[in-house]
Structure P
Amino acid sequence: MENPGFLLTVFAFLIVIGVLVFVHEMGHYLVGRWCGVKVETFAIGFGKEITGWTDKRGTRWKLCALPLGGYCQFAGDMDPASTPNEEWRKLPEEERNQSFQSKSLLQRSAIVFAGPAINFLFAVLIFIGFALAIGHPSTPSVAGTVQAGSSAAEMGIQAGDRITKFDGDAVERFEELQQKVTLIPGRQVQLTVERDGKNLDLQGKVGTFMVKDRFDNEYPIGRLGIGGAVEFREVSLLEAPVVAVDRTIGVVDMIWTTLGQVVTGQRSMKELGGPLKIAQVSGEQFALGVNQFIFFVALISINLGFINLLPIPMLDGGHLTFYAFEAIRRKPASPKMQEWAFKSGFALVMVFMLVVTFNDLTSFGLFRAFSG
């Protein structure tokens, strides 16, 4: 068992969280400034300020003690829902015009959406770099080999078969097939294969394999039991963004699939990880090398963008949901409704944090240690 050590783990975690929170909040900041909103505070972390400075525009940039997030506070943000109140109405007109509440529905939506959007853009830029430096995997979805006794063999897949569809979804590359299979161990699936110019529909169950990495983390993955020679091709400067966007969409699809499996009970909530798990994996990926670590940062950036777009009050997606409601009704939701929604959203986020933290501590063996 290899362990990156406590200090390296903390260091790697602070880099991951610090960079991604900065990127996320910078999205809000830049679009807010572009829309003419004054930014009062740009904070990395929560709680007591460790260090900071105030720029010439009056924005306080600060680093806080609890490095589990951050925030960009705009002028006029007097409650979580950013609703106008009497205190806001008493402000001088010049100050009101620089506040978040004074902006149009489209501008407010753009400011809120910019945070998650820049997280996706950040990941795309990283993937562009990988595509240009390493190339793009382009192995055809052909079964080069079929392992005896595997789920592929039981389905009737033969060496040389080209898999064209997986549960109705078209696949062209071996990597696409692998990505879909890995997420659904033990699931019944239907494959369409091309053999001797004919299309055959085959059914069977994806095999379940327990994988242990070099850090002794163990987890189930799905496998068919087929192999193919991995091929990489060079990517041009013009094609790299297309490849990067496609890869980002693939990661979002994986997140969506996994979340759906948890909601429908196909995966246990015990598989959800929180900040402690992210810290552990950050240290492990850092120990594996720069490329692995940067790729991991891109994955977490996509996760951060995705989670923030969920329609949960307190998150960016919750604000956007209210703005959509406002666009349909031609007026904002009542202050009481918004207050109730944001309190409920806060409670939901806190419950989720408790669950994933419990999962993290359980995976670290803390409760076994106490019970033993």
Structure Q
Amino acid sequence: MRRRPVLATLAVSALPSRAQVVRRRALAFPRDHGAHPETRIEWWYVTGELQAQPAGVGVYGFQITFFRSRTTVAREHASAFAARQIIFAHAALTDVAQRRLRHDQRAAREGFGIASAALADASITLRDWSLIRAGGLERGVYRARAASTIGAFGFDLRLAATQPLLLQGDAGFSRKGPQPTQASYYVSEPQLDVQGDLVLDGNTQRVRGHAWLDHEWSDELLDPQAVGWDWIGMNLDSGAALTAFRLRRADGSALWAGGSLRELGGATRNFGVDEVQFVAGRRWRSAITGASYPVEWVVQTPAGRHAVRARVDAQELDSRSSTGTAYWEGLSELLDADGRHVGGGYLEMTGYAGRLRLD
């Protein structure tokens, strides 16, 4: 659930204390690929693994995430300078061989040709960074572009859908806590086929790989008892897609949990609150924030018992200058109960460098 998913306290966004109830409705595409500015928070979140071409010369993980946050400025406010919506973006690249994470962040109010999130379909831009969708109603093609002078990295990637949309939860309505308001609309696109160009220290190389996209929007996600969450989105080598998450109390216990498994060409099996367990293993401590993150996990779901292992320990993103928080988001591998590699994707952990705030 990413994701998405890491908006923190925003000085410009002192949102109302009473959130709207997220109501079930039938999702309609391509409209629901686009923005939902009436909701408080929203994100489009893409993560994946890239193989330099020719194969064998480099393995990379990448992330590009766009966040939209609604402020308390009235929609009918007369000033064109009124900050009704704020757009944030994070981009990151993990170099597995160098065991190094590079990342950058941006933020701007929507408008003036600087930042925008279209309504009719996914088309989000923040200066020269963008995520734009084109093509069919379900199996479209995304283009993701980002360039960072801070980390001397960038990418221009084409991400093509190979499977139908994965509507998480109840036809896209995903509970995130014990209260009915603690929910989101949540759409995933696993097993995206990726190809394009990666720029690293001024050198351009062709890459291919697989990615995962989450699009989520909500008025309220976190119960007051929750400090953060742990989440995995894994593309299995079989073509299946595995999602698992839990919202975590301060003592480390699970407040809420969920996820799903969709076999290649099969139906989706949604997981109940009591059917998902995360057991932390080896930890890594950040020298920047002092936070201690479990970089190895055992995750038990109706899909079986799996181990999740970070490909690189140091994949903490310090985004305190944009969304106001630090979190761990990184390329990881998935192993079965016998220790065999069965897939890969991303692990996200929030709330370890301080309680995550979404208000």
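Every number in this text was worked out from the coordinates using simple rules, so none of it is lab data. Keep in mind that this is a model prediction, so the values were computed, not measured. Cβ atoms are built from the backbone, for glycine too; each structure is taken alone.
General observations
- Origin of the derived value 0.55 (FRET efficiency 1/(1 + (r/R0)^6) of positions 29 and 277 (r between Cβ atoms, R0 = 30 Å, to 0.05); candidates P, Q): P
- Label whose coordinates, when helix-only ellipticity at 222 nm (-39500 (n - 2.57) for each DSSP H run of 4 or more, over all residues; to 500) is calculated, return 0 (choices P, Q): Q
- Source structure of the calculated read-out (volume of the Cα convex hull per residue in Å³, for residues 125-300 alone, 133) within P, Q: P.
- At a computed 20.2 (Kirkwood radius over Cα pairs in Å), which of P, Q: Q
- Which of P, Q leads on distance in nm of label points 7 Å out along Cα→Cβ at positions 141 and 221, largest value: Q
- Origin of the value 1.00, where FRET efficiency 1/(1 + (r/R0)^6) of positions 53 and 93 (r between Cβ atoms, R0 = 35 Å, to 0.05) was derived from one of P, Q: Q
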